[in-house]
Structure P
Amino acid sequence: MDCNHSYFETNIDKIALAGTVFLSLFNRIFNSLTKTIMKLIKIFFFLGLITLSHAIFAQTTEETQKANRQKMEVRTDSLRSQAKFEEKKAKEAKRMRKEAQSQEKQQKRITNAEKDVAKESSRTLDAMSDVEKAQKRTEKAKKKAEKEQRKLNKEVGKAD
């Protein structure tokens, strides 16, 4: 039995040694796989975080761009309405300028007409003055003629 016992022992030792080697290799492989899996998990976790942050950044950027577009549209609308208002003001100013020029022309016409009336009044007064002078001359001439007539009548009456 001694022989058999030592055979079993050596076989058990060999099996135990093989088991130990197998477990050691399995442990190394398992540890290596575990480390690799953990590294892969970490890599996927960081990739997920990067993807998530990129998605958040893209969302934020899109919202920012949308907000900026809306601000630009509001600003554009504001500028359009301000331009329309300025255009209306310019048209009103142009109309008022034309109206002022028209009134100025009308005032010049009135002033010229007043000057013409004043000239005509002056001419009329001068003509009336000339008529009065002519009437006075005519009256003087008439009186003179009457005197001459009386004188002649006296001379004719004396001559008879």
Structure Q
Amino acid sequence: MRMEESCLVYDVDARGEEQKQIIFRNDSLVYQSLHLADGQAENSAPCQAARAFSVRGAAACGLSSWSSGALTLPPRGLKAAERVDDHTQLYWVTSCRPYSLELAIAKIPEGSDRPADAFDDATAQRYLLSPGDHFYVPPRNVYRLENHAPDADAQICWAILNPPRP
């Protein structure tokens, strides 16, 4: 068995064999703290995110680029609301207490055919997730994540798919 992270693979864009990194080991991830959410106590532990891959020129996949990584929400951690631009964000929950990870999606304003520009806590659509659950956030939507567990981190893997540029 090999321990390297790269190997020779067929590359559709290059129309031939290329050496590419196709593995990113968990112990190589470099986590960075995310900004605290509005209303989150200054002394609370911040959420941490790390990027594994960032691939440009993925035209053969119908994408301009894609990236993947991991996110850790500490006990009672809150990931600030985020508006997704023209890309799609995919997530899968790898570990957390059952039904302790909340996904909240901003609701489209009443009588509007336009997406929400901000997160409204009072009208958000809420879902409780468990390990093994998957979800995605379509383009131009606002979402927020919260770990309700008092004693366990929530671990989530993610991928961002960027559409082709005109």
Distance in nm of label points 7 Å out along Cα→Cβ at positions 49 and 121 - structure with the largest value, from P, Q: P
From the coordinates of one of P, Q, helix-only ellipticity at 222 nm (-39500 (n - 2.57) for each DSSP H run of 4 or more, over all residues; to 500) came out at 0; that one is structure Q
Tell me which of P, Q gives 13.9 when you compute distance in nm of label points 7 Å out along Cα→Cβ at positions 33 and 129. P
Here Cα extents along the principal axes in Å was calculated and came to 228, 12, 9; which of the structures P, Q was it taken from? P
Which structure, out of P, Q, was percent of Cα pairs over 21 Å apart, for residues 25-112 alone derived from, given a value of 71? P
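Rule-based calculations on the coordinates, nothing more; no lab input. Small disclaimer: the values here were computed from a predicted structure and weren't measured. Cβ atoms are built from the backbone, for glycine too; each structure is taken alone.
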